[in-house]
Structure 1
Amino acid sequence: MKDSLLIQGGRIIDPAQGIDKKASLLVTEGKIAWLGDNTPPQTDYAVLNAEGLIVCPGFIDLHCHLRQPGFEDKETIATGTMAAARGGFTTVCCMANTNPPLDNESAINYVRAVAAREGAVRVWPIGCVTRGRNGKELVDMNELEMAGAIAFSDDGDAVASADIMRQALQYSKDFNRPIIDHCEDKSVSEGGQVNEGIVSLELGLRGIPPAAEELIVKRDLDLAGETGGHVHIAHVSTEGSVDLIREAKEKGIPVTAEVTPHHLTLTEDAVLGFKTSAKVNPPLRTKRDTQALLRGLNDGVIDIVATDHAPHTEADKNLDFTQAAFGISGLETALGSLAGLIFESDLSLNTLIAALTVGPARTLGYEKLGTLETGAPADITIFDLHREWVVDPARFASKGKNTPLAGSTLKGKVMATLFQGRPVYMDESMKIETREQHG
């Protein structure tokens, strides 16, 4: 049959279906056609050998910055989606803090058109909550949702007005779309550069205390409880936030939450020596916070791992620490940094894959993504959990080379990424063998 590929002999993990076994997977015309450990139901297909590798649904990044329109010197949809493919991501949700921001139908249509023309993987735009991200007037949510916005966020800033946030949560219920919440009280964090604590004192930098995040987390969980609107807490970074989200879930409040690879794996010590590559917002916190985040991921308080991929130019980062931009380029190092947790902590491989696949799919209400169920789009990530590699930003597909992991050896590497059945990234060691008959 035309356009058929058998991914043979890998360990297939699909948390959405509770599958974890050695088997083969047949892809036909861009969809999952068959999964099993015996003979495929057809004889005409190409073969990709996945012996010794993990085969799972394509990763979904609920939170990344593709920068286009307006900041194409930092990233474009073309370069960002190629970076995503190299990182095993087949769907990326791009934030609205572009120039102009994604606060109207034309802006959403522009992103979708460029993505359809130039994107290596699926791109879903996130619309603003307020016009111009100025926090003063709600966007026309109906217009943006009809145009294709899959969520709403003023990421980069919290919605300062509790009343406007309350209205946003009320309206979002009509579309069953989450409000993605950047939780930062600027009256507390203003001028802050790093986590408030020992490192900020040592470096003589103004700190950002946990309260800057937790005040807004608490406010917006209360508003979600009142309105019934779905709030999604972005880039959770503190133990206190995890506790607040846990309590809200126990009360039945409609909340989901995400954690980034860097907040799970790095601490405030990464900025010692004034290393701007580790300057990020919210800031890297303490070991106690990373341990709380890991517990939250393990016990389901945190639903998703999202990269918050924030590419910048060298000029953005090669400045005095107080002037340098916040952000880490994270799509291409996500799996490698996260896989270390499998070896060094009690995080299970299945929990991690769920947080990268079915977790974000369900948060967004797309049950046919994040799974290898028959008939689903053939979005597939194949990786070697034990393959070691050295992070070389010069080889990134992303324009953003800003990573604190430069020169680090990571364990866990994406070997191939298929989007709708088509290979969009393959490690040089991977080859597709074309055969006409198998039997």
Structure 2
Amino acid sequence: MRYRCSIDIGSSKIAACLGCFRGKQLKRIWWDSTDSVGIKRGQCQDIQGLVVSLSQLLNSLKAKSGIKIKSVYLGIVSQNIIAKHSQAVIALAERGNRSVSKTHIQHVIQQARILGSCLEDEILHAEPLSFIIDNESEVINPLGLYGHQLKVDLYLICARTSYIDKIMEVVNRVGLKINEISLSGLAVSQALFNTKKMKGINILCDIGKDITQILIFNDAGLVDYQIITSGGDDLTTSISGELDLPHSLAEEVKISYGRIQNNREVKDREIIVKKGSSYTTLSQNSVIHILTQASERITASIRDVIRTQLLRLSSPPAPIKATLYVSGRTACLDGFLEQLEVAIGMPVRMAKIGNPSISDPLMRQGILDGESTLNYLACFGLIADSTKLSYKKSTPPIRDFRSLLSYIPEKAKEIYQEYF
């Protein structure tokens, strides 16, 4: 039995998940979460407070599973994460044409990573969007095609090195080794989508406390990533400001009595809440009205980003059929998904686990997909992805004899094509 642990660090909570594997098959999962301390908009503002929260979470997970955690797969999100394109060109042969090999593909991707990197940024994800041979039409997979030069358009997602260093310091202080750092939105997509069956345009909108991530996929490949610096906490802040309530009390009112209007009549009723040492009365319709207006601003921001990116992806401009999946606790607010669907003009669905490698073990444990697992989608995705890590920063070494046997004839073929 092998164990893998994942941790998702967000502004509202830190979630952790521990998976037990037999071979590559996930057999059992444990998870837990705690309130996040010292994180705001993905910025680490209190390292010691974050260390204490993380230590408490790991102790709780150890008590549940009986397993001491030594290393983790980490999911992060920050307003300083950026996405950009990087292109590189390599010559396939000094003269004439040559068949494109796996080595050529790895080489041109590595060159694009180098050209797109800088000292201030750490590359979290690299996705080749397309390849071009001899400046002709784009291809998705150039392996085996003939040409003189190979060009790649690589999509990079990077985080500030200073933020990565702080997060690594926090994790190291609690005695853990970091196996991999990933974007939490991509981790959510690993739990949400069955990549073998993904077709066409699919959009993930992960609404956090103060950051909303929008990821656009085309046939399982990430083609665009955007961040909106607003989230569920904007709704709470609106209630707190307009009804003069403490922030924590406004959050309770939002969860217990909040909903989005959506042109349906709701009979008003009084809400009695304890404010300080006394009780006060609120109108539920007032709460609904405030939430409706605040959520309209969030849905408008999401709509504008998605429409802009879909228009850019559509060449020539044409209607694109797409489905939007929404994750995060704000998605559970009654009426929010309906409001978003009207605003954006496309089907909107609540995010749920679609990766069978995660859903099957949960079903065996008698756990049904729903709101109880919604807060752990990123952790589940990191666990699922831990068995098939994506392209590394450097080309992995040949590790076994079988790999060596397959490498020798491929290299001999390249040498023959080069000189004969």
Structure 3
Amino acid sequence: MVPATRPSRACVPLLLLAVLPASPQSSEGRFLRLYWFEQGLEHGNPVSNRRFRVNAPEAVLHPSYGKRSETKSSGMLQILMEEDLSLLAGSELYLELWGGHPGTANKSVTLNGRTTYPLPEVGTAQSHCTHQYPVLPLKITDLVNGYNALQFACDQGTSFWGHFIVDNACLRAVLKPDHPDLVKAGLAGFQASVKAAPAGPESFDVSLSASNPEAVAAVDFQGYYTGYDENGDTESTGWHGFTKERLPVAFLGSATEAPFKITWDTSMLPAQKGMTVRAFVRLRGQRNLVYATPASGPLEIAPRAGRNVKLYLSRDLPERFTSRIKRRLACTIELDVEPSRIERAELHVVTWDGGRGTIKDYFTLNGHAFPVAEEGKHDVIYSRLPVDPKILRQGANRIELYSDTEHHGIEILLPGPGLMLRVRQ
């Protein structure tokens, strides 16, 4: 099984599926109105580079980098948010970030010159390659009904060039339940919840129950569980998945037709308690309005008779795990089981695909190549790939990265490569 490493355009456009840092236990649903950053002067955002870049101050005087288009960015973007702020129950900022050059420190954003919000540190300042998708609760008094200015900043830290990229930014207005727009749209009193029940020893049936099913256009289901940290928030236990180009990656699944139901295969997750599921509901005729459900009741993967599932990560992950101009880097994953006992194995890895150059086998596990960064589009790719247990070894399993492109190359993002094994006991 190889899940899509790029978002499917079959998904509903502009649907925000946020990775919230909060506890999974929430008792009420919320209506979220989404306001996305758009490049272009017509949106109040002049374009100096195809990506929105943020630079440390020193970059503008660098003899080489200071003359590049990236350093022409002031780090300020504007988002038009036309809302009566007195009708909001809250507000949030959601971001899709490439973590930046390893060593970049003190990333932050200031809203309308009022409050500065630090961005979570997920390993960039410690010289690792990272990505992240933070949700920052905002003070409503920091907003304006109109163009909101977001000034991003960072320090050079130990990097050769303090720098990161904001791939997407979204201001989210949390509407009060009696908001006039909800009343006008016939959505006042709308409620939806997620139901999850065992479908067998290794799966759950997950479905949406809504007070007005006809109002539902599409649903994306997100899981809270312990597994591989594909969204880079440094937590293996939490809400899993992220967005790319505003669309979901590594979520439990999506449903675009009634009865809005999916099956969640848990055969390659460790036994655990305290799992739960929530949904983000797109509503018919409401282009930028999403209903976020409360979390479902707690779920459990019981210990398996004669089987065990476990995640193995590298303990010698190099700093600046990026290859270009024939720079070969490696790490190892130590396994404490005989390969003959491994029933199934999966490789998990998140890369920044800056290009492999002319190298065919640019990423290998014990000498066997795996396609984790193919096209050089300078984007984040999450790969979950089957591994033949016969290529694995008890003890050290070596992973190598090798690219000869002259430019950015390939990065291995935190938490680094992982092997999820299903083992006969």
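Throughout, read-outs are computed from the coordinates displayed, never taken from laboratory work. Treat the numbers as computed from the prediction; the structure is a model and nothing was measured. Cβ atoms are built from the backbone, for glycine too; each structure is taken alone.
Numerical summary
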read-out	value
Among 1, 2, 3, structure where Cα Rg over 2.2 N^0.38 Å, for residues 91-210 alone as derived comes to 1.23	1
Of the structures 1, 2, 3, the one that 2.1 was derived from, the read-out being distance in nm of label points 7 Å out along Cα→Cβ at positions 99 and 379	3
Structure from which 0 was derived, helix-only ellipticity at 222 nm (-39500 (n - 2.57) for each DSSP H run of 4 or more, over all residues; to 500), options 1, 2, 3	3
Source structure (of 1, 2, 3) for Kirkwood radius over Cα pairs in Å, computed value 22.8	3
